[in-house]
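Since every read-out is calculated from the coordinates, none of them should be taken as a lab result. Note that the coordinates shown come from a computational prediction; the quantities given were computed from them, not determined experimentally. Cβ atoms are built from the backbone, for glycine too; each structure is taken alone.
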Structure P
Amino acid sequence: MSNANKWFFKGSERQVHAIRELNLELSQNSYTVIVGSNGSGKSTLLNLIAGSLDLDSGSLSIDKVDQSHYRQHQRSHFVSRVFQDPLMGTASDLTVLENFRLASLRSRKKGITIGMDKDFKKKVQQCVSEIGLGLENKLDQPIGTLSGGQRQALTLLMTIMDETKVLLMDEPASALDPATASVIMELANRITMQHRLTTILVTHNIKDALKYGDRIIMMSNGKISHDVSGNEKNALKPADVLNWF
């Protein structure tokens with residue numbers, strides 16, 4: 001992302017310059033954690049990368065290809081997102097298996113029918129069984145009948161059913177109880193490492209910000225105020241990050 005700017009209500013008394021001349025380069029397969037106060041621009045940045053918001057100026061490239069004018073559905077071919085609300089990202093009335101099938105077709109043209117043969121079901125069962133929640137026995141159950149934590153775990157697994165290159169997570173565990181949140185965060189970390197995804201995690205949880213990822217960025221007033229990676233990040237203490245605020 002180069003010289004990125006985003007305004008809301010531009011030209012009015014309510015004008016907000018949410019992203020200000022922001023430059024951000026992410027290495028392939030990196031895991032970046034973003035922290036910052038409410039209104040600092042964290043979620044706006046994710047929305048710009050996902051394509052749900054347009055840049056007012058500047059550019060955005062993925063794999064050296066300018067994506068600035070690609071719409072959200074076009075970027076969804078290689079950008080996956082997990083939201084704070086576990087109910088987002090899945091179709092409640094469809095079964096678990098049907099949700100996985102839709103996820104696996106994200107970057108392909110949809111036909112009249114969506115096939116779910118025995119091989120596909122076996123593939124999903126194997127994938128789901130690895131998280132240890134017993135959900136591999138509930139593939140024919142509407143996903144809306146599952147708990148928030150179960151749905152969030154499945155949403156994470158669905159991100160790797162297609163050709164995702166970039167994973168965006170906006171406080172994926174903040175709406176869950178501590179035990180379930182820990183499961184979700186560990187699952188996200190494993191998926192990121194095993195599938196070599198370029199990952200961005202937005203979180204208010206300082207403990208998670210220090211535990212996960214190889215780079216930590218703090219945003220303030222639409223800009224990057226701190227950017228720490230490698231051994232320097234590993235040496236950070238909670239008090240160090242709190243002093244940034």
Structure Q
Amino acid sequence: MPFVIDGPGFERRFRPEGLDTQASIVLMSGDQPAGVCLIARQGWTSRVAAMAIAPDFRAQGIGKQLMNLVIDESKARNDRRMVLEVIEQNPPAIGLYESVGMSKTRRLVGYRREPSPGLMSSLSEIDPSEVIRSQVSECDADLPWDFKPETLALKVNTVGFSLESKAFTLVSEAPNDRVIIWTLFVRKACRLQGLGTRLVEGLAAKYPDKALVMPVALPDDLAPEFFSKTGFVPPAISQFEMAISFSR
């Protein structure tokens with residue numbers, strides 16, 4: 001999959017994910033870079049944050065060599081698990097990861113709501129850290145890497161909102177007239193009262209000229225009816241989360 005990124009974009013993209021530059025690998029052939037594998041880490045889990053093989057070195061088994069190398073190094077660090085996300089519409093990449101022992105664990109989707117006026121709600125801006133602390137206590141779901149509190153705590157330029165101290169969201173403005181929603185939840189004791197819908201409408205009213213976007217990293221069985229009801233549509237691209245566990 002083509003992917004172009006500059007220095008500032010690299011920083012924005014990978015800094016919040018816990019990138020470990022010591023664990024990441026650039027594979028060289030002479031003085032030419034043949035491949036790269038960026039590794040992020042949280043506790044006993046490592047994650048392949050990105051992997052690429054240079055065009056001149058493809059179809060030579062280098063991708064499998066690189067994956068085996070990062071898996072071996074993960075085991076040597078006494079990691080318990082390695083995870084990654086791969087685009088569902090990219091069968092060759094899925095086959096590569098399966099060839100080194102990784103298995104699909106769940107399907108991940110995203111959602112987008114086009115710009116709309118929304119319905120004004122009394123959203124209060126709060127410290128993003130307060131949103132993250134509330135997520136820890138109120139959300140039981142085993143979330144993918146992008147939505148874990150440990151990841152959210154590293155994100156920069158985020159804005160936190162609360163609705164009556166009962167519903168919360170964490171967002172950031174992005175290029176191309178988008179607002180990225182990193183988390184959106186209602187306190188357990190206050191659910192099924194329409195607060196989530198009011199929160200979405202409040203965001204739409206606050207950013208009427210921007211699309212509301214949930215990244216393609218959300219489990220496909222996590223509240224699909226809610227997103228449909230509030231005007232979100234899934235994009236054509238989806239992902240699989242894949243993982244391999246290591247015995248100790």
When FRET efficiency 1/(1 + (r/R0)^6) of positions 53 and 237 (r between Cβ atoms, R0 = 41 Å, to 0.05) is computed for each of P, Q, the largest belongs to: Q
Comparing mean projected area of the Cα convex hull in nm², for residues 21-148 alone across structures P, Q, the largest value goes to Q
Out of P, Q, which one gives 0.75 for FRET efficiency 1/(1 + (r/R0)^6) of positions 93 and 165 (r between Cβ atoms, R0 = 35 Å, to 0.05) as computed from the coordinates? P
Comparison of P, Q by distance in nm of label points 7 Å out along Cα→Cβ at positions 157 and 197 - largest value held by: Q
